[in-house]
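Got some structures for you, see below.
Computed from the coordinates by the stated procedures, all read-outs in this text should not be read as laboratory data. Just so you know, these numbers come straight off a predicted model, no measurement behind them. Cβ atoms are built from the backbone, for glycine too; each structure is taken alone.
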Structure 1
Amino acid sequence: MVALAGALRGRFARYWLSGFLADFGDGIRLTALPLLAAQITRSPTAVAAATALQVLPWLLTGVGLGVLVDRSDRRRLMVIVDVTRAVVIAGLAVAVLARSAGLVLIYVTAFITGVGTALRDTAEVTCVPRLVDSAGLDSANARVIAGQIVGVELAGPAAGGWLFGLATVLPFVVIAGTLGVAVLLLLTLPSIFRPAGQGDGQDTAVSLAALRHDLAEALRWLRRHRDIRDVTIAAGVISAMDAAWFAVLVLYVLQILHEKPGAYGVLLAVGGTGGATIGGIGPRITRRLGTWWSLFLAGLVLAVTQTVLGLTAEVIVAAVMLAASSAAWALFDMTAVTMRQRAVPSELLGRVTSLYGTVFWGCEAVGALGGGAIAAIAGIRATMLVGAIPIVATVGLLAWRHRSQRSDHTTAVP
């Protein structure tokens, strides 16, 4: 797995491996919590809630997370987050062993770990520019995102489904362990992740007035920066449409494809191979097509794949579409992250990233809840068919609005 870090060795490799282990745990959790919920109820809305609550924290707390990241030692912050998540997951494991894990506990666990994931993801984006130079951001981000895809969509889901099939408690034990190792790796990194001018071990206190000031500063910057603003809005629309069907994918596997629960994790793993390939070819695609046409291509593929998923009941076809969808998301994400890292001033990067994440994951949470409602009213297939046209329209408008710009740069805003 460390080979995904490519030619970037030393501290970046350790940073990458820590992130991969945390993402691997997330992949297990994203699979195991819906499966645990489906073991209790077959209600589409109740199962979808187990997914939605893992991303809902972005909608409720995301805008404030960037302020915390910009004022904190990012390494220390990620250590605290991972230790907290490990303790919460271990508590759920104990409840599973005691046969007392109900929907309420599942939902609480999903939300708390979702808060931690949102905070860690925001901090991670700001760390990469501290580890590599600007010229290496494309390759570094591609490898980071490939690791995320392998962890969250490939190895994690496969392990989650397999472990859940062996024993309900096993996925949660493994998650706690991976987070523990991730913490140890973070502690080996040098102290280069503090805000400028901040002393070792010191985090800047955040008053309510300072919070409002910092958020207003980031919002003003985002409003003025046409490129990042437009990509943020597009990401929100696409995320909502994609989440509508992904939230009930476990029911699609069980009821439409007529597969066993373990197949859910396997299908996600097979699908994740598509995203993993972007770690090697993504930078070449963006260099050849340019930023905006790469985003358009990614959105077009996403629209086609979810349409085909809604029309098929063949497991092989579904696996191919999941792989293509994962590759498209990886290309979109890699392009958007690199744009932010190059365009956003370093002192604002955490806040702008949190605003982007709030839109992206907040829309995903809304889309997941909406997908559960649509599935309950119109059937599971409907969740996959309703989003194709909005996605194509969104990325088409994005490419048209920026058609005259140079492909490899964003408009500078001081």
Structure 2
Amino acid sequence: MNKLLSFSLYDVGNSVFPMIIIAALTSSYFVNNVVDDPQYGTALWQFTIGITGIIVAIIMPYLGKIADSRENGKVFYLRLFSILCIITIGCFFLIKPSSSYTYYALLVLLISGITYEISNSFYNATLKNCYPTNLTLGSGIGFGSGFIGGVVIFFLLLQFFILPEKNIFNLNKENFDHIRFVHIVLAFWFLLFALPLLFLSNINHIAEKYTHKTFLEIKSLIWKDKLTNTGRFLLARLFYIDGLVIITTTIGIFGTSVMGLSLQQLLVLGLQANISGAIGCYLFGYLIKNDKLTIILTLIVLIFLILLISINTNQSMFILYVIIATFFTGPLQSSSRVVMANLTDDNRQGFSFGIFTLSGKITAFLGPILASALTFLISQRVGFGFSIVLLSLGLFLMIGVSYNSVKSKT
């Protein structure tokens, strides 16, 4: 099967986790229907995502190195953790609208978050295997396909489960059975679109021999008497991804509890935003070949938009700002993984994207935890707006990264 097609289909499947579970449906259901106090629920949700980041940051470089050291190890671990993530997504079905399910919901969130992040890291590590001739375009098509998949699944959920008075399986809407059952649908969706990459794409790589312990390998990648170019990029990404984590994990909660959007409105917004995100990925992938420039441009626009969202009180303007912001978040993430792939050795992509994941997670707990503290102590607007500080730091550091050619070196 065509490897780029398989690569793109996997993004169609796994994108349901960040788009629907983290940013929209599940987070909103937890905050508004499971816990007693939405503000307290928001803080718990953010805190759990922060803990997830700590765990992933610790283990991912080791797993990446182990995968590289084993013939076809990347594919083995991609299969393992994708399947574990799919199973735990289905477990959200068991969470009933009662505060007695609060900590069970958080446990499922923790496990699903860890398995998603690990599987996504190994997925990113297959980019060079799937479309080595044009990483920018291949990555953009993959991310764009994920957004398109989000549009399709959002539409199906709206038409068959959320909007109709009588849904397809006559599920009890008063007990939110229709919302809970959606997670079974999401698990099968992920499985269906992951199968081609996991089992039909014939991705092979040789076993890479590492001569140093993991810590020394990390040090060699990012520090040689001073920060390497890869190290400078990872430091910049550390900050702007922390800011992006706050945005993506709380935008759904912000929309419902601050802006007063209904669940149906939130899902329609998700559909519109995904269309915008897909267009952004495809256009940037085709038109802009300098991935550093893409990162800088998207960060500047996002900083401005998040400021507007934080102070805005109008529902219609909130919807417009979110749609525009999503146009730029996809290219930001797509170009980031292209930069990392180009900066590192072809045979060490598992380890390299383990460090890539670490850079996005080692302090990712600080962003949500600080945001949750500001949310709890001051307001949700202040907590959400804190992301501007992290995006700005990332932008400042990214300007100093040298990335003048398609094949940049450390």
- Query: A value of 1.8 was derived for distance in nm of label points 7 Å out along Cα→Cβ at positions 232 and 352; which structure in 1, 2 was it taken from?
  - Reply: 2
- Comparing distance in nm of label points 7 Å out along Cα→Cβ at positions 56 and 312 across 1, 2, which is largest? 1
- Query: Rg and Dmax of the Cα atoms in Å computed as 20.0, 66: which structure among 1, 2?
  - Reply: 2
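For which of the structures 1, 2 does the calculation of helix-only ellipticity at 222 nm (-39500 (n - 2.57) for each DSSP H run of 4 or more, over all residues; to 500) return -24000? Don't skip to the end; give the middle numbers.
Values: 1: -26500; 2: -24000.
Going label by label, the one that fits is 2.
Using the calculated result -0.98, -1.01, -1.12, -1.16 for log10 I(q)/I(0) by the Debye sum over Cα atoms at q = 0.17, 0.18, 0.22, 0.24 Å⁻¹, for residues 144-247 alone, pick out the matching structure from 1, 2.
On the way: 1: -1.13, -1.12, -1.12, -1.17; 2: -0.98, -1.01, -1.12, -1.16.
Computing log10 I(q)/I(0) by the Debye sum over Cα atoms at q = 0.17, 0.18, 0.22, 0.24 Å⁻¹, for residues 144-247 alone on every structure in 1, 2 gives -0.98, -1.01, -1.12, -1.16 only for 2.
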- Item | Structure from which 3.1 was derived, distance in nm of label points 7 Å out along Cα→Cβ at positions 376 and 392, options 1, 2 | 1
